[in-house]
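Structures follow.
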Structure P
Amino acid sequence: MTTPLAQLFKKTQSENRAALIAYIPAGYPTQEGCKAVIDAFADAGVDAIEIGFPYSDPVMDGPTIQEAANTSLNAGTGSKEVFDALAHATSRGIPSVVMTYWNPVEKYGVQEFAASISTNSGSGVITPDLPVDEAQPWKAACAVSDINSIFVVAPSTTDQRLEKVTAQCSGFVYAASLMGVTGARTGISSGAKDLVDRIRKVTDTPVAVGLGVSTREHAKEVAAYADGVIVGSAFINALSGADSLDSGIKAVRALVEQLALGVREGRG
């Protein structure tokens, strides 16, 4: 399927660079604040956007994203606000996806959720806790709505399992750079490159690396071997550490500019 996300990776590969993918939970720091963050992403140079669906029991998320999700949930964020944020991102011409745990999809309706992604011009959905063995109804719904199904693999994923999971991915394969939860870190796990190398042996689908990227140097390091560099917690830290929304937005924009330089330096 030819989604804006798939077209993006063709473009970045032709430019011999990785794509910069930015994550923000819907409704954070507020509903309108989230749209302002998306605008900052678009203006400062991100290539794709992940809209997080805030969830009360996030098994993959570290304390930074959990706290942001709680803020968003306490303000009443639900599926409507998630799709509003997605629509805002795609209206800026940025390929965008939703990252969500499976329970909200099941609650909303599997086919209905996929259709709403498509209606709002989204490219696909990342489902970190949906086993591919149980994903056939979801895969069928994605096919009907012509959106990408993106699954997560980790360094602990066996070679046999890796082949099975990546065969079900479209758009990109989400490679978690280390065992554990999300969060900005001082360095990138050495296991990230090893995992990407293993993925490349079993699929030609682009590979994006997440968990821990927070600086220009991190982005440069990961961009040397991955097709996409995913950044989330660092943006939330920039917002939560600011004394106002305006200063937070400025910090986000400055960080995007640095990360965008990093992904372009990775193969220089």
Structure Q
Amino acid sequence: MIAAQTRVSGHWLDLREPADAAARDRGLAEHLRRHLPPNDQVIHDLGCGTGAMGRWLAPLLPGPQRWVLHDRDRDLLDVAAAEPPGSAADGASVVVETRASDVTLFGPDDLACVTLITASALLDLLTRDELDGLIDACAKAGCPVFLSLSVVGRVELAPADPLDSRVAAEFDAHQRRMTARGRLLGPDAVAAAVEGFRGRGADVLLRPTPWRLGAAEADLAAEWFTGWIGAACEQCPELVSETISYAPRRLAEARAGEIAVTVGHADLLVLP
């Protein structure tokens, strides 16, 4: 993603796109629709990846739309340009422009003349300083901001295993790890964003948007589990020996669709 030093694979983004679409809050999208101006929309999508947010949101909003997609990964931007959103809700045209850029370095001019700012699965990758800078840039733009699918540190596997909570705690610690850029916010990002936007006078609507992965999403559940336990073991190497039988067993269960996985996320709609 835009603020990370490691690349996110297109395969992972493809796997998660249907689950993201199912989880996002359509009520917030409808609320947003009522607060947009009745003219052409200029929408900036920050850390866009392969453009999944635009493919979900553009058909829910009326009027001609110009989406400006920002990401550091040019390969992902190429996919986003090749797979643009469909028409707007009223059949109006939707056009896409891609920009290789780092949103953590945005200044006031980068979001000038914008009618909507969006981002998906971005906030938890930021440090506090980066989030504050992004909030300032959004506040100066003076337009609605729709921030989707930020993790909140709640994971549930059913049936449960005694080691689940141990792995979850180390995963959350990994998301809050210190980096060269500073300490990442991880699951604290949503609360920090709500506080930051409200502190600048904005109204913030918050909705839970968990992934609910069952047998039909077994491939995604298995990929998620691999990353989940991998990050936990990176954070706490002693966990490798503790999970020597747990990890392959739970992964096999995930691949077989025998585990129901709930991963907590939240959507925020910010109205200036």
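Every read-out reported here was derived from the displayed coordinates using simple, explicitly stated rules and does not represent laboratory data. Predicted model, so just to flag it, every value in this text is computed and none were measured. Cβ atoms are built from the backbone, for glycine too; each structure is taken alone.
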Query raised in the report: A value of 1.2 was computed for distance in nm of label points 7 Å out along Cα→Cβ at positions 21 and 117; which of P, Q is the source structure?
Result: P
Report task. For the read-out Cα extents along the principal axes in Å, a value of 58, 37, 32 was computed from one structure; give its label from P, Q. Result -> Q
Query raised in the report: Looking at structures P, Q, which one was helix-only ellipticity at 222 nm (-39500 (n - 2.57) for each DSSP H run of 4 or more, over all residues; to 500) calculated from, given that it came out as -12000?
Result: Q
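Given a value of 0.25 for FRET efficiency 1/(1 + (r/R0)^6) of positions 77 and 237 (r between Cβ atoms, R0 = 30 Å, to 0.05), calculated from one of P, Q, which structure does it belong to?
Details: P: 0.90; Q: 0.25.
Structure Q accounts for this read-out.
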